[in-house]
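Where a number appears in this text, it was derived from the coordinates with a stated rule and is not lab data. Predicted model, so just to flag it, every value in this text is computed and none were measured.
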Structure P
Amino acid sequence: MAFDCITFGEAMVRLAPPQFHRLEQARSLDLKVGGAELNTAVGLARLGRKTSWVSRLTDNPLGRLIANHAREGGVDTSHVLFTPEDRVGLYFLEFGSAPRASGVLYDRKNSAIAAIQPGMIAWDKAFAGVRWFHLTGILPALSANAAAATLESCQAAKKHGLKVSMDLNYRAKLWTGAEAGACLGKLMEFCDLLITTEEDIEKVFGIKGSTYEEAAAKVCDKFGVKKIAITLRENPLVWLNDWTAILWTPTGVLRTRSYKVEIVDRLGAGDSFAAGLIHGLLDNDDQKGLDWGVAMSAIKHSIPGDFAWVTADEIASTVKGGGLRIAR
């Protein structure tokens, strides 16, 4: 079966205290499933694309729970490896409210995906007939083996003629900026599209510009990446942001509208942006990608959990300027 897009990375069980409780106060936890690469695959599936997610999970109820959620989101899991060893990663999400920021506590050390090694995934089979490959800077941060497997996947993707996108997704709790820069810099040669923020460009690559556009141009000069999307978030309040993005190319900069988002759950919003953007680029329409990416991620802010439970019609209506009156 040929897919529009394949993604590769970790998904975890997410546990969050309800009603803004702190973890120390918690007597119950709400369970969701999420992970950047899986979130993006689900987002594309919701837009009608055929997607598959590649990972390694422990063959126990938690591993099967994650795979079940992926399939519920419309994503193929036929290339997921199940192992009797290791464990499934967890993360705990504590919702904040101004002036207290939201926070994440990871419990993912020695997870099954961190033990993945080159040669474990049959990439020639996985990439047959596929158009696009998406990954993030999270997987290679988990271990040296995971970084080597990520490099192998990029090499295989280019061998099969796929377009490759990377969301930089720097996680300071997983590695230092210098470690990230040394590893991810090697992956940039395979990258057709980089998705990032101005802050991550500086932290990972030490690149800073007087404007977003200048920073993107410097990334292109250093690595040769021809399309660079930068998401722009203004944070006046924990639960109210202005949200937009730009898409830099050597021939010009594309822009789209800005959304004022009332945040129910911001986790997965960047992954939804990646999904909408890739959706447009699969149609060879950069402006559509930017418009749909920002609209989709804006709506995702209003949805609990990591997955973007949206429809293509809903995104199209939002791009056209759909209002907030009750639909009835």
Structure Q
Amino acid sequence: MAFIDRILHVPSYGWSDEKGELVVPSVKTLYGEAFSRINIFKSRKNWISMISWLMVVCMLPFFLLFIFKYFSLKLLIAFILYAMIIMGTHGTIWFHRYGTHKAYTFSHPIFRFITQNLVLRTFPEEIYVVSHHVHHAKSDKPGDPYNPMGGFMYCMLSDVNHQSIARDLTVEEYARVAGFMNHTGVWVNSYKQYQKWGSVASPLYTFGLWILNWSFWYAAFYLIGGHGLACTLFGAAMFWFIFVRAFNYTGHGKGKEMHVDGIDFDRRNLSINQMRPGLFAGEWHNNHHLYPASARAGFLPYQLDLAWIYIYSLYKMGMVSSYKDNKKDFIRKYIVGKSKPLVEQQKMVEEYA
């Protein structure tokens, strides 16, 4: 079995059947798996899955206070901006382009820490990063942890059902999995600690940073706009945290081929470029699958990329030391083409870029 097929904790229903076809569980089976995976009384190793749902439960009172006590048009606008743009863009900046793909590097760990904590803390990095490597290796195939062909709830419950690491990794396999996380600053468990906790990330670090992050941001929001603003933005973070799980379902055409000529150039998978995630979070998903390690994914003129603007701004200020940008290569291959002389190709690429 290939390494990439070994690193995630296989659900009880498996990834595929005897014929190699994707297993599509019922919604009841998916929820049964989810409640089993968050049961820390069954196994302490379930803590990393449990924390996702625990965070939602902890955010829920803030959301209810926003709706029933503090609701106003101004706070609704703040809610929408924070949930749909700020949280989304940060997810692209931190979890996607840096955490998983190392598309850029920080000049000092302090700038990495600031970027990590620019918003309210949600996913533990491990839940996103490790599984996302598998997603790129097995997009839309059995073993893809958020395979859209499994259905909407297959994706919505993937953070607890499909994204934790395997419990039986060898020393060598665990070292490789931990290597996916070393650059993020997360405190990494030793192999002995992994055998105890079933995770790469230290529980002490994960819970400690969560408490510090939420305490800092509640205080900051309170000083800016009182309890009303604080409850609003905590509720907005919850809204994003829940519904971002649906992104890979819609971002991969809901399991159907929905590519558009002249917009979606990567046809190796079902990923598509969507306007809302693209404009609001820099998540031009088909472009990203074409160039996963690029710090920029907005390649066409109308493809605003807020995540790239942040990364490039930090570069200009010396906080980011290097980055990868594949825009010119994209233009050369997919826009200009190779039918013209090399000099003319280069001129067109520079003008387009």
Structure R
Amino acid sequence: MEQTKKLNEITFLQSFGIFLVVLGHSYPIFDYSPSANWIYHFIYSFHMPLFMSISGFLFIYTGGTKNRFTDFLTKKFYRLLIPYLVLNTIAYLPKTFLSEFADRPLELGMAPYLKSLFYPDESAISFFWFLPTLFLIFVISPLLSKALQNVSSSLVLTIILATLYSINPFQQNEFLSVDNIASYLLFFWAGCVMCRFKIFYEKLITNPFVGCFSIILLLWLSQIYIYSTFLSVITALLGIIMSFSLTKMLSEKKLNVFRFIDGYSYQIYLLSWFPQIFIKIVFFQALGFNFYASSLLMLLSGLFIPIFITKILIKYNSRLLPAIGLNRKVPPSRIQVNIV
């Protein structure tokens, strides 16, 4: 019963996280109005660190690399990199032909295509950088599991990763998104620590003062438009604490406001770009819909069309399920559609 409750909390947390991701991508233009900018900066202050922390939490929660590491890594390759390769390839040609509408245009050709795959920040779907970054983190995950065996080694690794985040020696190396590993490994580790030291984690997120304080402070800090490494870490950690605390609170009250997307967070992440870009180009740029109408359409299409596509593939063409991170032989469940 306790395990089921915890899995429900994690599913809700993922649904909350993917809602923020899709909402953050539902901007046909930026700097439209102070209110729109406020929401955008709030979301972007922590939403990807949150996803990394969820992945780290689940990594430890599901046993880490207790089974054969080669089997573990093979599973992650199919789960993360197959969708990355397939969907970026599908998106490549349309994006090159519609480069005049793109914020990051692509050139047509084999060399630009290969570069777009090996340099995720320049890929057809640029926010897919998360997938190779997470895979490479899983490559070194046995080191993280070993460090979690005692408090002292956990503390030492925390200091090392915080230092790595602050100096980021790979900042100029965008090959396979290596630069993002130094930036996001700290937050993956934070999720690992939260799961490993459950007593501290439970006390932290169940304290109503901590939850309220993190929300208020995050609302303020996320609107400070001065880049600071220290500030970015603080806002990200506050967002993670706020999200875990909010999930715990709503779960206990049985108020799952994101039930309609439960179990589809990964598929929404993978497929939301396609309908959102269509809405942006056709409705906002071509037909002249206003900002708010276009944003609403981008949000709704980004949430519901991926769910519709997933259900269609499950029912009619299971051979294509690996392209959206699902095992074609096993019917999907809540846990099978997690980001990890």
Self-check item: relative contact order in percent (Cα under 8 Å, 6 or more apart) derived as 23 - corresponding label from P, Q, R
Solution: Q
Quiz item: Given a computed value of 48, 26, 18 for Cα extents along the principal axes in Å, for residues 48-143 alone, which structure among P, Q, R does it belong to?
Solution: R
Quiz prompt | Of the structures P, Q, R, the one that -14500 was derived from, the read-out being helix-only ellipticity at 222 nm (-39500 (n - 2.57) for each DSSP H run of 4 or more, over all residues; to 500) | solution = Q
